[in-house]
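The data blocks that follow each hold one structure.
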Structure 1
Amino acid sequence: MRSDQAASPRGARASVVIPTLNAARHLPDLVAAFARLADRPARVLFIDSGSSDGTVEQVRAAGHVLHAIARADFGHGRTRNLAVRLCPDSDYIVYLTQDARPQGDNWLTELLAPFDDERVALVYGRQLPRPGAGPAERYAREFNYPAQPDRTVLADVGVRGVKAVYCSNSFAAYRRAALEAVGGFPELLPLGEDMSVALRLLQRGHARVYQPLALAVHSHDYGVVDEFKRYFDIGTLMAMDAGLQRASLATAGEGWRYARGEFALAWREGRILLLPLTGLRIVAKAAGFALGRRYRLLPQRWRRRLSMHRYFWSV
């Protein structure tokens, strides 16, 4: 590490990036999260893809940087790669989504702390359920974002499969040099660009860290149809990315473990009437995933109908 880097707060060497589309209702919480920070980033960059609800005006009024792109130019990987190019002076790139609400005044410090280990290339934080979240929404966060930290390297993929590369760009930070060395995020995936690049980072000898001390509120109340569409996209991801497809073989049965846990939570809380809905949700996920794995057999118009990210199939 260079002496000038060692002397400066790590936050000052980081840029925080938030892609937005009609995010006005989320901006007060986001702006407050940045204002509270003790260790300020070099910049907060919003990449907006055609908002019409006052998002652009709010961002500029708050004094943050805004870069506008056409809605048709947005892509999960493409837009995040653009962010790297727009922040050439930053050693770390932190990604948030517009509906994530970082908590406290030290979330950036905690998120960047694992980079003390030069082998670490990717850190993602803990996501908590939003107030009023239902059992399924809460369980999804408890299952994927526990209180215990985690660190994985390539050897873990053979044992833990996709769990070894699981992460979320809703609240994550990357070592810029490592990200650029693997070619950035893949741009031809409907979602999952974060897990795909995590696998490539591990293959280059880096480590992935889960940092539960960095907290953000972020969850979704998905209905049955939403779950089907989301898992159609996940199945498509696994079919498109050969590396993730191989890794997923090591976690066969993980979905059933999740399903059993969701059933158990509804039972413990005495929500017996939710059990049929839980079962329906599980069937929707399995059906969506199976169809996504076979997306090549479907005409383009059906891919668009079945996908949560319809724009992807219009590219």
Structure 2
Amino acid sequence: MHNHRTTRNTDPSYELMDDHDGQSLIYREHGFPCPLVRWHNHKEYELHLIVASSGKVFIGDYVGNFAPDSLFLTGPHLPHNWISQVDEGEVVRKRDMLVNFTDELLQAASGVFSELRQLTPMLERSRYGIEFRCPRTIRRARQLMQQVADSQGMTRLGYFLIMLELLAACDDYQLLSGATAVQLGDDLHVDRTNLAVNYIFAHYMRELPLEEVASHLGMKPTYFSRFFKRATGRCYVEFVNSLRISKSCELLVDSDKPVTDVCFESGFNNLSNFNRRFQQLKGMTPSRYRRLAMERLTEQNRAG
């Protein structure tokens, strides 16, 4: 059922950005760990560039990998979170650079400056979350993001618009979530969603029954099952399998371990189940995925 979320401003997950302070956009940097790194949403678009560390990204019902120079755009109210995989006690001082801006800003501005209407298709796509893939575009966007960080006033706005124009012209991107914010269920219990996601993230590489996570949250399994699907857009088993497949993709690209080792290290305990799930989610076998990833890497190195 589509839920238009009339309770947005009282959602614990709702990040109220009250520091616009008369400015059109907000520029921020986060380290890791950081209390703002959690499953949350807000009315602003978010252009999010990772500059250090790698880990798992959650956008709507999408689960994937991120690394330095990963660049994402999320639309209004689309829940998102980036969890870095770091050693215990490790602190990343500056993990990401991001800009938040509103629909109201661009709609009002495009009424005056018709050139801004060329951004509309990209902004529509961002309701599913976008990851930009073109290395050249990302390199230029990183320079522009730094110029946004280093400037103020109209100059900052100028660099920001140049960056949006660059990204709107990029056709090497991936849409991420199968569901938009409106299609994802009410997430009033976001603190519990965070507890669940963090617990799963810490333990998914071993056998992890739903009952164990439900018990960790002090919930009955049937209630937890319904609650989790409503909050994340995926049933528990799908979510855990996506996380494991995402981990296996990381291992296939970053190591030359045999596929069998990758299967067990990703949390699967059965090779045929792993192969079936991988084919289901990626549309190809693990070894073909590795081959294509290697080819893409070679192309990028040549292009760079």
Structure 3
Amino acid sequence: MRFKGLDLNLLVAFHELMEARSVSRAAAKLNLSQPAMSAALGRLRDYFEDELLVVQGKRMFPTAYAESLVPLVQDALRRIDAVITTSTSFDPATTQRVFRLIASDYITAAVIAPLSRRLARIAPGIRIEVVLPSDNSSELIAQGKFDLLITPEEFIGTKQPAELLFEERHVVVGWNRNPIFADEVGLDHLLSAGHVGVLMGEQRTNSFADNVMEKLGHPRRLEVAASSFTLVPWLLIETDRVALMHERLARRMAGMFPLAIAPVPFPFPVMREMMQFNRARAEDEGLSWLRGELRTISEIDTQS
């Protein structure tokens, strides 16, 4: 298909060439031969009257003109994707759609796992792919590479729409034979105990709970820092350590580990868990349906 003399398939080739900055890697990504991708690059150069990619040493670098085209092409491809995904009626019972989500292991355990069991009954053809949040999660949503980012409000980007999924309380959790739980857990007990915390990603970012504790002037004595929330119970059992844990996750973990749960002994703000998506997919019927299913699962968990 041509638009103003340009084969629109070349936009996809351009996008992959700019991402890979390598003819061979771009060819592999699109399941093309290297000569075919070289020919596509040649046609792009002819059309735009620019080299687009130039060889320097053993690497290829985009020209200034190519760099200026990148956001325009990305936006065009996102809009085409939106047209494709919303152009037909979405039927969860028959769709074979893949939804790509960015979510922590806490969200996966507390919300996505029960959702997957529900989907096995009502939408067996749907596949859910989940990756952990990273420092560029918001950019991945902006680029349209993922459908949904589920994260606390403080980590949401400002350039794409977002909506509330649920509000989450935190609780104190520890081994059920930890003496601290023999009576009501007080502030002094909590602050004097050793803690298990979570530091996220390559930048070792504080969790919501740690940020709150610092703001309230209650820094914790962190004895062990885990890389994920679901590792925390393993680091609590048979120790006197405690942790601040999301209530939904704590209830699920208490069914699998010998854990005790107590309320936080001072006013602790609720965490607002948000869903963010690309604005080009705001009218995507399938994505709207999935967001509704996630809210349903969250409400069921609150009521149980």
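We did not get these values from a lab; they are worked out from the coordinates using the rules stated. These figures come from a predicted structure and were not determined experimentally. Cβ atoms are built from the backbone, for glycine too; each structure is taken alone.
Just a few scattered comments:
- Comparison of 1, 2, 3 - label where distance in nm of label points 7 Å out along Cα→Cβ at positions 105 and 121 is highest: 1
- When Rg and Dmax of the Cα atoms in Å, for residues 57-224 alone is computed for each of 1, 2, 3, the one that comes out at 21.7, 69 is 3.
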